[in-house]
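The next part holds the structures, each set out as structure tokens.
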Structure 1
Amino acid sequence: MATGTAVIVCPGGGYGFLAVGHEGEEIAYWLNAQGITAFVLRYRIAPRYRHPAPMQDVQRAIRLVRSRAAEWKLDPKRIGVWGFSAGGHLAATAAVHFDHGNPNSSDPVERVSCRPDFCILAYPVISFTEPFAHKGSRNNLLGPNPDPKLVEYLSLEKHVSPQTPPTFLFHTTEDKPVPSENSIAFYLALRKAGVAAELHIYERGPHGVGLATKDPILRTWPDRLADWLRLHGWLNVSSP
């Protein structure tokens, strides 16, 4: 049964490609099974595009879904983002760098807030500063010699505020390309800001597992996510 909740899914790929299979389409089907409407975002990537193109794409997607919520039978106050790896960096960017729309814009979509109502981060890239930065994502997004102020701006653990939406994080200890310290840093920042947050770190499992459907232990992590969504009422049918 449709809940009225929607999620914009940001596949990973180091800002250089998009893993739209196991981190896009499979995720959309899982969300649909929970009664959630899913939108898989094919955001702009390197080498043709760099920052701020991906950020503009996710912000526009949130605004667009919210602006058409009535038409699509969605609740404009129940629109989340879910990102994997570099897509997690993009989803977290949307969660910390947002605005409430420009009421004077001639474009009705731009008048709407781009703040997500909740955020799901799976083995996300969070920091662009040492010692846990994912340099491949940083180089693709910002180039080989980025402005230090931009590196700081996109080290997202440094920009969490009380207005950052509730966030669910999943990672594994064995993840070498994107160490779990990325999720831990974001979780601690959320706690410090008083934002509702839940963090699950599984001991075993490589980077990029998606829903981990073939791993008898790791495959349970989406169940924890479903519990969290249920806890916050996002799996309940929205009142009109």
Structure 2
Amino acid sequence: MEKEFVLGEQFAPDAPAFAALMLAESNRMWSSGGWKPETRRGGVTVESKSVAGPFAGAGILVMRSAGLVRAEPQVAFDFLVSPQGYAVLDPVSNPEDHKLPPLEVYDWQPGCRLEAAIATVKMPFSPLREFVVLNAIHPGERIFASKSILHPGRPGASKFYRVDGEHPGSGVAKINRALNTMAIRCDAAPGGTNLLCLNYLDMGLGDMPWLYNFINRNFFAPLYRRLEKKLAGR
């Protein structure tokens, strides 16, 4: 079966160039074929694919969803890229993290935002997990893409990161990072917004692809319900 290549962690000295790769990756996954149906709940379809690239051996699937949100596309997008929207996208993250200043802000295209940020997540029966991500917000295309990266201001990497084929023993590898590749796109549709989502998740808690795939498979439908509830009347 065809697989989807997922970009791995890397330092992004040219953050705008990396952001362009992130957006291209997202649009490729939304338009490609060969996805396996997973669930259909409340009008939200979820599909999956195996991945190629640095995470290929993990057994974790990348998943995508599509469904109608009863709100204008720009209204939905503007909300989703606000601190309140981030909390809707990721309800298990610490909401206070979304109010903190970014780790770094980069010059990008006019009207767009590009920033490195930190988010922490506390799952039941597990230690606090930390993500360091590059967030690319493109209002013109109504796309928000977020991907785990390496950043010198916050040492740490996942177990998949390699330098010359080996995992570094110190410095960047001091903290075993959680991994995420996530993206949303708000397209105009009859009755509101066709919300397209992507998600790849590895909490870095060990080799448990069944758990991460279960979490990811059941992530999308509640997201659409949370978003419609927040946008009601807007």
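Can you say which of 1, 2 returns 2.1 when distance in nm of label points 7 Å out along Cα→Cβ at positions 3 and 115 is computed?
Working: 1: 2.1; 2: 3.5.
Here the read-out was taken from 1.
Comparing mean count of other Cβ atoms within 10 Å over residues 27-34 across structures 1, 2, the highest figure is found for 1. Which structure, out of 1, 2, was percent of Cα pairs over 21 Å apart, for residues 131-218 alone derived from, given a value of 42? It traces back to 1.
If mean count of other Cβ atoms within 10 Å over residues 139-146 is calculated from each of 1, 2, which structure is the one that comes out at 20.1? Clearly, the read-out refers to 2. Of structures 1, 2, which gives -7000 when helix-only ellipticity at 222 nm (-39500 (n - 2.57) for each DSSP H run of 4 or more, over all residues; to 500) is computed from the coordinates? The value was obtained from structure 2.
Taking relative contact order in percent (Cα under 8 Å, 6 or more apart) as the criterion, the highest value among 1, 2 goes to 2.
FYI, it's all coordinate maths here, none of it is from the lab. These numbers were taken from a predicted model, which means no experiment stands behind them. Cβ atoms are built from the backbone, for glycine too; each structure is taken alone.
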